[in-house]
1. To which of 1, 2, 3 does the computed value 2.9 (distance in nm of label points 7 Å out along Cα→Cβ at positions 16 and 40) belong?
2. Where does the value 22 come from, among 1, 2, 3, when relative contact order in percent (Cα under 8 Å, 6 or more apart) is the thing being computed?
3. One of 1, 2, 3 was used to compute Cα Rg over 2.2 N^0.38 Å, and the answer was 1.07. Which one was it?
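FYI, it's all coordinate maths here, none of it is from the lab. Everything quoted here is computed from the prediction, not taken from an experiment. Cβ atoms are built from the backbone, for glycine too; each structure is taken alone.
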Structure 1
Amino acid sequence: MKRVNVDEMEQYDDKKFLRHELLKGERSLTLLLCLRPGQSVPSHRHEGYEILLHVLRGEADVVLDDKQMTIRTGDFVLVDGANDFAPVNNGSGNFSMLITLVQK
């Protein structure tokens, strides 16, 4: 068993987005993504994975399943990793999200 406290891991950098590896299992990986206002993650994919997104703080614009949408605090979303993923924090506050990748 491994236990982490997300509040203790949540950190931000004014120059770049931060991604912290929280937990790693045999078929899964959980990351904590932290974005300051105006920061973004370059478009990328996670082929061969299902992805669970759990927004902890703030809001970000994303394209999921070819649809532009805003995800906000409390949202919990399941997406296919074969799709492009590029969150952008266009809000006025910090954004944090748990990302769990589960190998298909």
Structure 2
Amino acid sequence: MLTEDAAGGQVVYFGHFAPLAQRVSVVGPFNGWRPNATPLTPVGDDWWHVALQLPPGEHCYRFWVEYSDPATGVWRRDPENPDVVESGYMEGHSVVEIQVKH
């Protein structure tokens, strides 16, 4: 879900369903692809959410999901978002595009 902000960007709500996860983060160029830089908050029923303000443009992202041992973390595409871009790896990245306001 996208909501407009006064600076021309938008607030993007990211959600991920991750049963048994200890931590979930959203990662992308907006945070240097650093796992745990932008953690999601558990909201119940195994769902995790976060809201980020993003500037206009195309933003690729993935989720980093950690279980009981951080060494078992895994990268996940957003199953709720059908939009995907090439990543250079076996699986593409999820992508959200923020339009420039006129």
Structure 3
Amino acid sequence: MLETILDAVDFGMNAQEAVDAVRLHHQWLPDVINYERFGLSPDTIRELERRGHTLREGGGQGVAQVIMYNEKDDMLEGGSDRRAADGAAVGVSARPATRPTSQQK
């Protein structure tokens, strides 16, 4: 989840771009970087291995659903992870819909 937040906040991605971005997993032990298939370029893999990292290609690194506020467009944007077949997202106005008052009718 942190990677998705960082992609949006630090790299300016919209909700769908942040959800779609490659994910990596690394923990203290075992000292291995797990990455999604096609997630890293061959050059990046070679450079990380040259620097002494052990890498392992694996499956998906979880599924995310995201709602972000787009201040510029005053919209709530949705991002649905394509790693799961049963998700969907839409964008909606951030302003609540108002009902007409008796004076507006």
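1. 3
2. It traces back to 3.
3. Of the options listed, only 2 reproduces it.
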